[in-house]
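Quick heads-up: structures coming right below.
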Structure I
Amino acid sequence: MKPATTKELKRKRELAQIHIAKSDLGLDDDTYRAMLLDVAGVTSAADLSARGRRDVLERFISKGWTNKKHRRGKSPNTAAWKAPLMSKIGALLADQKLPWSYANGIAKQMYKIAKVDWCDEKQLRGIITALVKRVV
């Protein structure tokens, strides 16, 4: 099996974003295909050119879609002893579809600490409790 080229990987990533945007915007199949036809002259995302994929993504953005991956931020780098607690916080945030900045906000509100990564063990456990209680 030959390795994928950068161009192929970019195509797959853009097609995935298109399908995620379709789902996030709640488009039914007929509306989606009509939009593809209007924007790029095709009825299937598989037939889109590179320019067509960009145009479709721009249309979705103009309709209010945002790529959630970019909004989440990256997980903080932590000391080894904090890793299990930070992993739990990360899992709770992911389950609730919240960014890491939400955990930073809890740390700031509860402990006057700007970043969750700077909290000690007791404070991290308090943040976990706050996230668990948010669900209940």
Structure II
Amino acid sequence: MKEAFRQLSSLMLALLVMFSTMSFTVEKHFCGEHLVDKAVFSEVKTCGMQMNAMTDGHCCSNEQTSVEGQDELKISFDSFDFHQQVFLSTFAYSYFNLFEPSPQQVIPFKDYSPPLLVYDIQLQDQVFLI
């Protein structure tokens, strides 16, 4: 259980680092005020209206939105003030001690078989539970 939790948390942290450092651009093609196409990792499809260099009125426009990932990933424990360090250390200590396994219960008679009953003693002594 503890090993599976550790593997899952390391996978989640790796994905978090990967997605926080990834940069991408969203391209949109508008024809007038209507959105024709948007693309993230490929070229934007146009509406088919070829613009002439001589015409003054442009009905089509392209818009690009860039999302930059973070460049610096180093966070030092020393950059926190004393109260934040105390909080983080007590939180980590209490969280990791929360998942301690319970001790195994020892059953001292599990390897021994019960004795063979030759006579039904309650019937023989005429002692019955009422």
Structure III
Amino acid sequence: MKLLMIYTEKFSYKTNIKNLESVEYYEENKKIVNALVGFIQVEQKDEEDISKTETKMIKNLKWAANKNNTKNIILHSFAHLSLSKADEKITKEMFDRAEKRLENSGYEVSQTPFGYFLDLDIQAPGKSLARIFKEF
């Protein structure tokens, strides 16, 4: 897994192009303030022990959110951090489980529309621990 975490003062998106046939078409335009965005690439090797990978991802997201004094976490599938990609169904299921686990820990969690290219507007401060990359 590749995980790029960026703390944002403002993160907004709008659906642009549907790129997975398996998802339904819809339009969404959303703005979230004071949030940690996880740009997440689930890789094929992660399928061997998806539970372990999911737990590591959650621990890293919680740690980074706490370091940036936020309880808002956004899960964003970002299939551009690696050439290796896990099955889309496995990735989406992992995101759904992670969302519930994070919510059960007291976090406000959102997912960007899965299977879409999005127009993004990101306002991120230039401070220590506002941008963190992890690979596991």
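Ranked by relative contact order in percent (Cα under 8 Å, 6 or more apart), structures I, II, III are topped by III, which has the highest value. 430 is what came out when volume of the Cα convex hull per residue in Å³ was calculated for one structure; which of I, II, III is it? Clearly, the read-out refers to II. In this comparison of I, II, III, the computed figure 0.6 for distance in nm of label points 7 Å out along Cα→Cβ at positions 8 and 112 is attributed to III. Taking helix-only ellipticity at 222 nm (-39500 (n - 2.57) for each DSSP H run of 4 or more, over all residues; to 500) from the coordinates of each of I, II, III, which one would give -20500? Considering all the candidates, the number was obtained from I.
Upon calculation of mean projected area of the Cα convex hull in nm², for residues 16-95 alone from the atomic coordinates, which of the structures I, II, III produces 6.1? So the calculation was done on III. Supply the structure label, taken from I, II, III, corresponding to distance in nm of label points 7 Å out along Cα→Cβ at positions 32 and 104 with the calculated value 7.7. Among I, II, III, the structure yielding 7.7 for distance in nm of label points 7 Å out along Cα→Cβ at positions 32 and 104 is II.
Read-outs throughout are calculated quantities, based only on the coordinates presented, and are distinct from any laboratory measurement. This is a predicted model, so every value here is computed, not measured. Cβ atoms are built from the backbone, for glycine too; each structure is taken alone.
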